1. Of the structures 1, 2, report the one carrying the highest value of relative contact order in percent (Cα under 8 Å, 6 or more apart).
2. Quick check: 18.9, 57 is what I get for Rg and Dmax of the Cα atoms in Å, calculated from one of 1, 2. Which structure matches?
3. Taking percent of Cα pairs over 24 Å apart, for residues 115-274 alone as the criterion, which structure among 1, 2 has the greatest value?
Structure 1
Amino acid sequence: MMFACEAFGARYLDYATDYRVMCEAQMAIAAEYGFDYVHTMSDPACEAADCGASISYFENQPPAINENAALLADKSMLSGLRVPSPADVGRMNNRLKALQCYQERIGDQLIVEGWVEGPIAEAADLRGINTLMMDFYDDPAFVRDLLEFVTALEIDFARLQVQAGAVQIGIGDAAASLVGPSIYEEFVWPYEKRMVDSLHAMGLIVKLHICGNTTRILEPMGRLGCDIVEIDYPVSMTIAREAMGPGAVLAGNADPVRAVCDSTPDDIPIILREIHRQAGARYVLSAGCEIPRGTPPENLRAFVEYAKTSKPEVTI
């Protein structure tokens, strides 16, 4: 995201709010480095903004939720909240226009990925992450009502993205790494599962990304049935493979900073080869999370070169 925007020479404010800038940047970087997909994610505040949440915008940083002014600081507001319609305006509509742009410009030459927030991530955007963590204990019924709302919102949004041209949907549920296994199993997993199943019913490839250390919830993550599970760098790929079994398609988990940005072209193949060894077959080469801006182009080229030359018997 930020690497693509910087390489294209645009302000991040424009990348996040103007689909034309995003599409041009994504297509340019895919052509420059030989990537096999383009995507529509710029920040996690898209759906929340259209719900009416208070969002801060910055010239060269991603938009951010104003947690101190959370939309659902008053829980009673949930009963009057309605799923936004992105048919004409708003940030959700901007994402739909990006997908339409990709369809017109590149068709099926590259994988086109849409994006939705996962249940707990979107709930945190609307309620405030710190408050939500207390709600699990103080008012579990409210949490379930909130998760029902956001799950319906995201499924509807995904359906519109399919119509606009997405063939793959990424689910970003970063906040899931902050809860323990029992809360994840009881509150989060059922709604993630409903979302995954609904997206599969639409004919989509589903990729799950949960930032951070997900070691304690790897096994139930594997039971969601996602087509691709992206593993962030704090997690051992060996442990992830053991937890999810040989059938899961894993992606990741090179450290975006130390292994990619701050490394060297000579070291990158060594790092990737070890991750590849741990992941085994059914593996998608990628960093654990976003490649940061400022990454030397030669490092990214070394990353791509490894993908092109690695042994076929351990790739998909």
Structure 2
Amino acid sequence: MKTKLIYEFREKILNNLEQVIIGKTKTLDQIIMGLVCQGHLLIEDVPGLGKTMIAKSMAKSLGCDFKRIQFTPDMLPSDVTGVSIFNQATKKFEFRPGPIMAEIILADEINRATPKTQSALLEAMEERQVTVDGITHTLPPTFMVVGTQNPIEYEGTFPLPEAQLDRFLMKIRIGYPSASTELQILDAQQFQHPIHKIKSVATRRELKKVQEEVKHVFVSNALKRYLIQLVRSTRENEDIYLGASPRGSLALYKVGQAFAAFQGRDFVTPDDIKEIVEPVLAHRIVVQPSARIKNLTASQILSEITDLVSINT
């Protein structure tokens, strides 16, 4: 079975990550889905839940080059992409690459940077390249951005524009651990942080193979029409000001394939799509002001849409 390779890859990475992030299997699964779908992830949650550790652990699990960019209001676009510097000896400009040129990027507190600096990520995230002084530099094949933001602090922040949010494959929340899980965390970190113990369990070559294999997971025409109708319903709903774009349909399609493969299947079911609708689409829609007054959230509206749309459409 083709999905066996994908399932085994998922198991290896998941077991490694769970040594560091305890009791969050569903969240870690979504992280690995983003990896195999070659997508970028936005993790929004309060401080101290392990957002940074997730990105670092994933890079260590794959033996990938990891860079952390701590976004601040005074950061410039060149601090992200790199800059051309004139070399007096050679009398030529030389490109000094910025941290964006790594394989796995942690864009920490991404909403603290100004819109000008945030826009430095747009080309990199969509086209996997950066252009500095008219010269295009290709990013590594395993390039992935894991952005983080704090949902409760708005002072000194700049909300991500829709164009940037749309480039994130999924928006993920971690959530507080249970009491028993928190006890395990205390025991696990008594002497040393577990991240120092984990080692690489997969290669870039394996990752590339898995990324190609997941594209072969079967999606029926009826299911394609179903997920398209789900996305189109976000554009027609009276409580939504801005619906999901065709990029949202593509994201739903790709993540659906990965989700099915992670269950050990080589075909996608309607339940797979329903399971991933919220993390894939919620950040891509803008709720009407009138709906916000009624305390309606994007997640609640998507839940209503999922209940209404039939698989036979």
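No value in this document is a laboratory result; all are computed from the given coordinates. Predicted model only: the values in this text are computed from it and were never measured.
1. On the way: 1: 14; 2: 23.
Across 1, 2, relative contact order in percent (Cα under 8 Å, 6 or more apart) peaks for 2.
2. Values: 1: 18.9, 57; 2: 20.2, 69.
Derived from 1, not from the others.
3. Values: 1: 37; 2: 58.
That would be structure 2.
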